[in-house]
Every structure is written in structure tokens, then in C-alpha cells.
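So, here's a batch of structures to check.
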Structure 1
Amino acid sequence: MTNSIRTCLWFRDGRGPEAAAFYCSLIPGSRVENVFVLDAEQGTSLIDFNLGGVPYQILDAGPHFTLTEAASISVETDDQAETDRLWYALTADGGQESHCGWLKDRFGVSWQVFPRRLTELTLHSDKAVAAKAMAAMMKQMKIDIAEIEAAAVAAP
């Protein structure tokens, strides 16, 4: 028996297929796997998709539940350019910026988008470097890793 575990996002407005296609267009190695129309009249559907090797599902089933920041998709990028590309794409057309690399896209899904270097700095073995990196990150919306690196190595 094969088990598949997927994070399921509840959508309420019939835009699930659009959202899945959009997300897959942003993350290399992603694809929409299946779209099941549950009720064409009500616009409900179930979409299985894969973002860079991680399985997700959207249940587009009406206004019963809403998305919250309590669950988010976390994307660790290779560099600042990739961070910026994803940030601007996800905040476009009604998305909202938040603090410390968090944002909400136009569909209401929360994301964390940050370069891998941020993790290296905030978990640095030198606790002073880690603390300075964390303090610099806490002041940002979109992560600017050059600014965090400069703060992390700055004299006290």
C-alpha cells in the first residue's frame, strides 16, 4: 500500500485551479497532477499539485473555512535574486507584505520567502552573529540578505 501525505489548503472562491497553476509556474520542478471537479455547478474542485517535490492539495469547496497565517508555505531560496522574484510575484495583484519574510498572496495563502543564507546567519555558531542577524531580520519585510550580513558582522 502506498501512502501519500499532502498539505491541503481550503479555498473558498473557485480559484483553486488558478492558484495551483500560478504556484507551479513560480517554483521550478513543480506541476499540477490532477484536477477533480467535485461539483461544476457550485465550482468545487480538488487539485493535487507538487511544488518542487513537495505534494500539496487545494480543496476548493466554499466559504466554510478560511486560510490563516497559522499555516504557511516556507520557501528557502538560493539567493537574493530568487527571493526577490518570488516575493514580487506572490505579492502582486493584491498580495500583502508582512514582516520577517512573510507575505500573503492574492489568494490568501501565507508564505515565508527567504534566502538560505538567512538560516545560516540566524543559526550561526557564534551567538553574537546570530543575534545581530536575527535583530536585523526582525526590522525587514522582504528579506535583504546583504543588509543582514552587514549587521551580523558589524562591531558591537
Structure 2
Amino acid sequence: MKSTDEKRYPLPPFTRDTALAKVRLAEDGWNSRDPARVALAYTRDSLWRNRTEFPMGRDQIEALLEGKWKREQEYRLIKELWAFEGHRIAVRFAYEYCDIEGNWFRAYGNENWEFDANGLMHKRYASINDLPIAEYERKFHWPQGRRPDDHAGLSEMGL
């Protein structure tokens, strides 16, 4: 299949409803912790900035995610739409994880996304900060995988 034949709905230009749907689909993908599945949401030549790493293309994205989810255990993520226009979406997010030593963290960040006409993300710029937390300070307790529909979002949780 050629890259130009691939489509990932909803497609740009985004409305508020389609931007919200795109954000939730991205959150669901990342909460699957399946690097191959997540990488399919990006163009074959996608450009990223993720902390201090700059992967290019699906293979490098998949490799980055494989390493990420080996280091970040018990990963649970919430994304929230911040803004959108045309083929771009901005989100803020928070996720919790523990490292291999059992130390807990909540990561906060912002992402800027740019999509091609087929709804695949061509550019992703992420800024992320980690806050060490005690296990009792955790706020994301759903079973690993998709966040339940009735679970509060970031704004409702005061994050």
C-alpha cells in the first residue's frame, strides 16, 4: 500500500468534534502501549521532537516507543484538546508511570501536531516534564489500556 493510499480518520480540516475525536483516538493508541499500532498513525516520513530525541519515520518512532514502554511501566495517559485549526491540533497531556526501580512519576506536556490530507500525523513536536510523585499521589487508576469513557479528563481533575 502506498503512503498516499493510507487514511486515518477523521481527516483534516478539523472541526471541534473531529479534533476531539482525533485526540481521543491518539490517547487510546498510546494507552495500548503497542508501538507498531501507534506508529501507523504517522506518515512513513513523519518528523518528531520528543524530549531530546528526534526520530524520523515509522521505524524510528516504533523503536522509540518500544524503549519508552520498557522504561515506563504502568503507563496511563490522558490527552486534552487545547486548540485546532485546519490540519493542525495542539494538545496538553499528563501521564503516570513507574520506572524499573518502582519510582513513580507524572509527566506533563504539550504537543503540536500537523497532519497530511489523509489524516496521518506528519509532524509531532512534544515538550515534556517529569514530576516525581509518591505512589499514593497517583490519580490514574483505571486498568491498563483505554481510559474509561466515564473517567474524568485533565481539566475535571484539576491537572
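Brief remarks follow.
- Origin of the value 6.3, where mean projected area of the Cα convex hull in nm², for residues 42-121 alone was derived from one of 1, 2: 1
- Here relative contact order in percent (Cα under 8 Å, 6 or more apart) was derived from just one of the structures 1, 2, and that gives 18; the source is 1.
- Source structure (of 1, 2) for distance in nm of label points 7 Å out along Cα→Cβ at positions 26 and 50, computed value 1.3: 2
- For helix-only ellipticity at 222 nm (-39500 (n - 2.57) for each DSSP H run of 4 or more, over all residues; to 500) computed as -7500, the structure of 1, 2 it came from: 2
- Value 1.19, calculated as Cα Rg over 2.2 N^0.38 Å, assigned to which of 1, 2: 1
- Identity of the structure behind 0.95 (criterion: FRET efficiency 1/(1 + (r/R0)^6) of positions 18 and 82 (r between Cβ atoms, R0 = 25 Å, to 0.05), calculated), options 1, 2: 2
- Read-out mean count of other Cβ atoms within 10 Å over residues 74-81, computed value 14.5, structure in 1, 2: 1
All of the numbers you see were taken from the coordinates with simple rules; none came from a lab. Small disclaimer: the values here were computed from a predicted structure and weren't measured. Cβ atoms are built from the backbone, for glycine too; each structure is taken alone.
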